[in-house]
Structure 1
Amino acid sequence: MNILVLGAGQLARMMSLEGAPLNLNVRAYDVGSKKIIHPLTLEDFNQTLEQAISLVDVITSEFEHIPDDVLTLCCQSGKFYPGKAAIKTGGDRSIEKALLDTTGVPSAPYKLITEKQHLLDAVPLLGLPLVIKTCQAGYDGKGQWRLKSLEQLDSVWDEMAGFIASGTQTLPHTIIAEKMIPFDREVSVIGVRDKSGNVKTYPVTENQHTNGVLTLSLAAAMDDNIQQQAIDAFNKLAASMDYVGVLAIEFFEVAGTLMVNEIAPRVHNSGHWTQQGTACSQFENHLRAVSGLPMGDTGIQKPSVMINVLGQASISTQVLEIADVKSHWYGKEQKVGRKMGHINVSAENNLALGKKLAQLADILPEHDYPGVRSMAERLLQS
């Protein structure tokens, strides 16, 4: 079976690696160059998008920010999963918030902003400080502001106004102001839904971010109440969108209650641990779902941690001397802060996992890999 992935980054690369044993042949559409390429070899197939669509059995996506005309063309083929509406939801926070309101899934109180008066109204409505985000084009902490005092309002608005003005009549730009939530921790759930509406979810992971970018995810035993809240939210949102494939939901945990932070209609960074900690990874399960194959087991086999490699050209080969540690590289040009790869580590129990992380912390510099040592210490004390 032949599959076309919209987007040619690391997620398409990992889908290709997972698809090959199932005889699922993945090609990727590079949205920037408009070329059809092999996501591993980068071979150019010299095909137009229209030609590629006609030659594949299934179309899916690795990211949300895809031009509307491309989404429309793919949807018209009847081969595209999870569908245009789901991708649009993940790529626009205003649509995402409307979905959360409709389904009754909790999230932070908010106000949409297209003019300065809306921002002025948001202050008494939501209170300070405010978290302000672009509804479109924001990711990994980009396109965000913090309004902590009224003295900042004019300067923050000037920056916001530039983004709003850069929109067009067909692609308007909007901004959302949210009440700042004093959360206890950030968690996420990855789930998969097939064409018949059957659902499987992976265990909830605890995530650590640095400067708005995910640096580490822990998959280990989680409180049953938290797990059930995450599953309930997944079921409501996936059913509402008639979703097919892997869907990720990021949450804030506040005193034992989950509030949605973001929805990602695709395989997700916080699910990379599934390559090692489960029998069937998120990448394989996504391909299975969109291809009409039976979904694989999502149960955790070993407690696991995923560590992002950000902006590093390489890592010490010493990490591979530690049992059950694997590195995954994306083949990207090195840039500061860029996701270059990730490291997965697993163990039989939390204590053993803590020992392995402590070994990694002695190899990986803290300023490049924040949180590894503190997570090791926490697991060693559990």
Structure 2
Amino acid sequence: MVDKEPRVRTTPAASMRIVPELRAAHIERHRLGTPAELLYLDTNYDLAGTPLVAGIRRVTMPGALRRFLRTGATTLEVPEPYWMRFWPKHLGLVLGFKAAGVLRRRRHRVVTYAMENNALATLVGGRRRVPGWAVRAVALLIGGVARLTLDRICFASDAARVAYARLPFLSGVDQRTTLELPRANDTSVSAEPLSCVFLGVLEERKGLRGLTMAWSAVEEALPDARLSIVGPGPLQAELEAWAARRPDSRTVLGRLPHGEAGALLASSSVLVAPSVPDGRWIEQIGLPIKEALAAGLTVVTTDQTGLAPWLVAHGHEVVDVDPSGLPERLATALVRALRNPLDRDEVRAALPDRDGRLVADAWLHELVGGTSSATGAPEADG
């Protein structure tokens, strides 16, 4: 579904973005957001069937560093500092871009968008207990580098802001919080009654084993309920065997092109996103949650997402992620949501006029009120 938000074009683009794994959402944001050159290092599974557009290209780390010496861009958006497995590359990118600015005798700005809402001790050690001194040392390193290299940081949720507030020196970086809510889709699709969809990678961290246990209870309470599971992953064969036992109410579709997955989502009544913590990972926002809200679905999820307080305040179902009794709580929430889904128009009406990620993008790249200092006026996207 095409979003009709206005966008601004400047020529040449004064910004550049680095994306570790290109997703379909990055392409849409590239089309609608601040004009920028987008460099990506790898691709995500949901990119299948989504064509690339101008200004996007794949690079290696050395290729990105070489590009810094030739680009006309003076602002670089990098992945957030708390992305621990990307941290060495993050460090190389921010230092490389700043150094290129010094060599070219112009000021280079580095900005970042932060979604991580996990504790630093968990990010450092995962399931292992890490000595306090080691966590403090990592905090000093990340906070110090962030203070020296970042010019702006925007948080996707209050939970992310709180997580980063534990870093020393970060208060000296220009920052703000913009809740990452979507804007409503331009058109509304009628929902199939008692239809539930899961959309995402089929991994244990997405709560799928708990969902299969919960769904058996849903089937007892609502015999006509139907669950569609969309996405690839290591649990696909296991889930297909589970679905084959009740094909009337369970379907595993595997990987679908982004457009087909979006159409199925839009025609469903309820999105279930029962993510659970896994090592260093917890759900930050959840792209399927955003897409579901934009289409007017009722969301059933756990309290891991940074959108949890907003979802609760607006009548969606958010369950405690504590493993004890989680399938039972999830089943109760699903039955309640399927029996009495929220009014789709009211769900969409509660959303902002502009996608929160695009609002953050405009602030990070110094767009004010939808205009650019280069053009002074917005241009409708065609």
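General observations
- Distance in nm of label points 7 Å out along Cα→Cβ at positions 54 and 190 - structure with the largest value, from 1, 2: 2
- Source structure (of 1, 2) for relative contact order in percent (Cα under 8 Å, 6 or more apart), computed value 13: 1
- Structure (1, 2) behind the derived value 22.5 of mean count of other Cβ atoms within 10 Å over residues 86-93: 1
- Structure from which 20.7, 60 was derived, Rg and Dmax of the Cα atoms in Å, options 1, 2: 1
- Ranking 1, 2 by distance in nm of label points 7 Å out along Cα→Cβ at positions 14 and 230, the structure that comes out highest: 2
- Source structure of the calculated read-out (distance in nm of label points 7 Å out along Cα→Cβ at positions 158 and 198, 3.0) within 1, 2: 2.
- If log10 I(q)/I(0) by the Debye sum over Cα atoms at q = 0.12, 0.13 Å⁻¹, for residues 62-261 alone is computed and equals -0.67, -0.78, the structure in 1, 2: 1
Coordinate-derived values only; no laboratory data. It should be emphasised that the depicted structure is a prediction, and the values quoted were computed from it without experimental measurement. Cβ atoms are built from the backbone, for glycine too; each structure is taken alone.
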